[in-house]
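Below you'll find the structures, each written out as structure tokens.
Rule-based calculations on the coordinates, nothing more; no lab input. Treat the numbers as computed from the prediction; the structure is a model and nothing was measured. Cβ atoms are built from the backbone, for glycine too; each structure is taken alone.
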Structure I
Amino acid sequence: MDLRCKYSASLKIAVTGATGYIGARLISLSGANDFAPCQADQVEPGCALIHLGAAVAATRDALLQNLAADTWLLEQTRDGRFSQIIYASGNNVYPLALDCRPGDSTRCNDYYSASKVFGERLFAEFSAAPTVSVRIADVFGAGQKHGNFFKAVEQALGASTALKKYGLGLKRRSYIHVDDLCGMLLHLAREQYGAVGLQTVFNACYGDSATVAEIVDQVAGAAGLPIEQVVLAQDNSAQDVRTMKSVLPQRYALRWPTFRDALGAYVQQIIASRR
């Protein structure tokens, strides 16, 4: 099964979804120059697997693809191939609520979130290798390939054009910069936090959340850009809230202490790149 896997013999770490935005950045930050394409069932025994590979559409086909990939990888844990599995889950396994914690009930909001809810349980209960699930907040960073909001922010910063604020912009989320996320995933791969038969879960996010309006205001202020208000006939953004309580591994500290700090650094990076 082709999961776009790459493997570093020097680190003894394999990464599925290695050609995606997070996977490529993780490999870049790892410090290893020997990551090479491979099949996940051909890596050396005893390596840690960071499982990022997934179809992200909220469709039945994506659900079936993800379950097929997860169950196939589960079969590969039976021969001691992996020392542990770091499973990339997401914040959409939580209901629309504030400050969700790992022990809170999960919810299948759509086919994609269902694949993550099921995947977490499958690895926790059937994996022969210790497994850790990482529920990832909304990811941002330079050159982001997914999601439209930060793409639009980056385009406005690059072209020095107005930032658009749609309606009240009250949608609220927890966030994580891609570099902090990758640092956490690499830390987990080098340590041993999970255990066979147990569901070990971390929430990868900063302690402070933000609304879309707050982000637009901070970016505009830092970059000196105007804001273009777009009026919506019906604004339901106040109902679109999902934040997590930050729960990180012991002995791991985020590069930026808050989302506002990380967002500020991101803005300055984009501004510097256009000069």
Structure II
Amino acid sequence: MTELISVLTQETFEDYEKLLLDILHEEYETPREGIHLSDLIHCPRQSYFKVILGSKHNERTLAYFFDGAGIHLIMQKLFDKHRPNRFKVEDTKKINDILQYTPDIIDTVKNTILEVKTARSPVINYAPRADHVEQIKAYMAFNKTYNGVIFYHLITKEQNNLFTAHRIQITPLEAERIRAHWLQEAEDLQYAINHNDKTMARHIADDPSKRWMCNGYCDYLQYCTDGRRAVDQIISERAEKKELKLLAKTSKKSSLTYR
């Protein structure tokens, strides 16, 4: 009887892991229209490859999208139910024929943009990630909104509060400078795409606050010499740190032995 149940199970059960992965690939690899501010902020070179070679993501990247989407859907449902007509959730706004952006949440009463992020390191309790600040400031500048809040949900056992919130402000003068910067970036990326010239799309390999994305978070590394250089440097720096820690540990043991 046990053998029969085992055979039936193998024959009738769907491979749900594969099904979910297939659906995630379909959802997050569907090409988006135009250039999005978030694409520019993360890595214009990667955005170039997405257009030229097609969108594709590894399972690590899909996991981040999946976690973030879950929180956004819950917040949207709760806001719509308990504070109807106050919040606009994921409302895509066109800046011009090329550029657009989609803030997570806009509080129309307080004229404040809210960005919701998931994080896996408790250091986020003390300061927001630089690229997240850059992203929300860009959204604020184009929306002519001068107050913003980045909400982090820390999905580790160190999480003591539901959210860690960091408040961000910009001035009208800063907003003007930010708008000019990203409009130029969008034009550069569009030029790179139109002329099939990746060198015209900025990369993040030389940016210490962003180059970690090249290491395991980019599916186009084989096409990007700058990205591979960044990964080599990251690996080298990690090896050096490990060697220094080992040296310090050995030195400490030797010091204790001779006492």
Structure III
Amino acid sequence: MGYRTLLALVVLASAAPAIAQEDSSAKTTVRVLVPGGMVGPFSEIVPKFETAHLSIRVQWEPNNMVIITEKLLAGTAQADVFLSLGDVESDRLRRADLLLPSTYKDIAPNSLALLAPVGNPADIHSLQDLAQPGVRAIGVPDPKLNSAGAHAVEALRRAGVWKSVEPKIVYVKYVAETQQMVRENRLQAAIVYYPCTVEVREPGKPPQPPHGEEVVARISPELFEPFSCGGAVLKQAGPKAEAETLLAFLAGPEAAPIWRKWQFGPSP
């Protein structure tokens, strides 16, 4: 091998790490706050997105939906994309003028589940059964903070049982806390987001069956206004174009089967 050829190879080899570093640093980072109920599907979708968009890196952090919303409202969280499990959460940020309205996208339909402790001791199979004397406490996520709670109240009204069940309602701040109260038999029933019944907290794991609770019914879509998980670019965002690209992918055809796998979709 000639001296010039060897020298050229050495120069190329020494330059390779710098080139790789330059390529890595050239990526634009999009920061996302991900609600717990969306961790499973989001962790599956992100690798597909990053493969399709090599210039964008997604940096994401999971947390409780209400906590995410309250941190953004208080100005104690930084992100480029806000993801929501429903309309109530998004509307809170819209009213605070924190979102870019033109960027909002419905990502996947959401729905409601009626839960009972394992064994269904109160023999509940429908919203009408909640009026039974044996049902003393019904968990509902706070309607002012959670779409699950707002649409649960709507469903109970449309089902014609609201007057009978209103004195039994126990309003709970977090959906996860509502589910835990069912597991501990502190509630005879609860209404939560349907996808939350299979959610996982560790990225990469498949949907998990309910633990310590039973889904006794998927609430009819005729009993509440349709609502979806969605997302928007935050006004505080840096890379707004890249953030919109991510939202479009989340709402697009490549992501749709993954959302369905995790039980996001219209009630049957």
Subject >> With distance in nm of label points 7 Å out along Cα→Cβ at positions 28 and 132 derived as 5.6, matching label from I, II, III >> reply: III
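When mean count of other Cβ atoms within 10 Å over residues 76-83 is computed for each of I, II, III, which one produces 17.0? Walk me through the intermediate numbers first.
Values: I: 17.0; II: 12.0; III: 20.8.
The read-out comes from structure I.
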